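Take a look at the structures listed below.
Just so you know, all these numbers are worked out from the coordinates, no wet-lab data involved. Just so it is clear, the model here is predicted, and its values are computed rather than measured. Cβ atoms are built from the backbone, for glycine too; each structure is taken alone.
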Structure I
Amino acid sequence: MNYVTYFILILSWLFLIFGMIAIFKLKNVYTRILTAATIDTVASFLMLFALMFAAAQYAYGIRLFVLIIFLMITNPISSHVNIRSAYLIGVPIHEMDGGKK
């Protein structure tokens, strides 16, 4: 593995750490789900992109690229489904004060 791979992996871990700290600072369920999905998508993209650099064969790089495309499509869709189901069952938007804003 080369230094570019190490740099991208460290960048993805830093993104995960700062994203987890940001999730705890958010107040309602909807922004937490949205932020978690964004953090997950970007961090997994960076990790798989770093592994593409480290892949010794082109077949592994192509498989990782297909996996990146799959994650870029499915992660936002799954977070949208989670947020929509929370909205439909009546989770209040402002959870701190019982939803009375």
Structure II
Amino acid sequence: MELIILKQAKRELKDAPRDIIEDVFALFDDLMAGKHLSMPISRPLPSIAKGLHELRLSGRAGEYRVFYVIRVGSAIYVLHATSKKTEKTDRRATDLVKSRLRSLGL
């Protein structure tokens, strides 16, 4: 399985604290090795898109979310990374994720 990080998501991840970045890539290594991630680390978001998940990470600088979609047998697409500022999933973030999914044809 391949890990594909969209250019926009790469820029967003670069702004995250080092501990968050290390955790993100360790978790994606686990996914690519076939490990199944579940709550509280990864939450499926089928109401937004089929196969969409949200990594839920906490670090010294606060909470972060990384949105990704898995296409079984082919790739994990990292779509968006953001710091978490509210209780609910940010509407702007979900709209952005939907837009990036459409641009990929997923």
Structure III
Amino acid sequence: MCLGIPVQILETHGLIAHCASRSGPRTIDLALVGEHPPGVWLLTFIDAAREVIDAATAARINAALDGLEAAMAGETDLSAHFADLIERTPQLPPHLREAAT
């Protein structure tokens, strides 16, 4: 399974960023997203930034990762980790909405 991990930039040196992540400090390659200042959130995979994200998106992803860890630890009530999904009706993507009506 491939997982994107949110990190927040602490400092940069060209296309290399020193970041804070849920597992501690990380050195991240910025080649795919370009240079960004401290404070910016990135979605990373194998220590390379893949996308610039906002703090709310980072929080939702971290909550989902907490839920995955909880499931792996045997917890069965994961609703607290997926609060953004629990209280809403699922939506079809735009390209499928017309086919469903």
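Assuming 1.1 is distance in nm of label points 7 Å out along Cα→Cβ at positions 28 and 92 as calculated from a single structure, say which of I, II, III it is.
Working: I: 1.1; II: 2.4; III: 3.6.
Source structure: I.
Thinking of I, II, III, which structure, once helix-only ellipticity at 222 nm (-39500 (n - 2.57) for each DSSP H run of 4 or more, over all residues; to 500) is computed, gives back -28500?
Comparing all candidates, it corresponds to I.
I have 20 for relative contact order in percent (Cα under 8 Å, 6 or more apart), calculated from one of the structures I, II, III. Which structure is it? Walk me through the intermediate numbers first.
Values: I: 33; II: 28; III: 20.
For relative contact order in percent (Cα under 8 Å, 6 or more apart), the value 20 is produced by structure III.
In terms of Cα Rg over 2.2 N^0.38 Å, which of structures I, II, III is highest? Write out the running numbers ahead of the final one.
On the way: I: 1.35; II: 0.98; III: 1.29.
Once Cα Rg over 2.2 N^0.38 Å is worked out for each structure, I has the highest.
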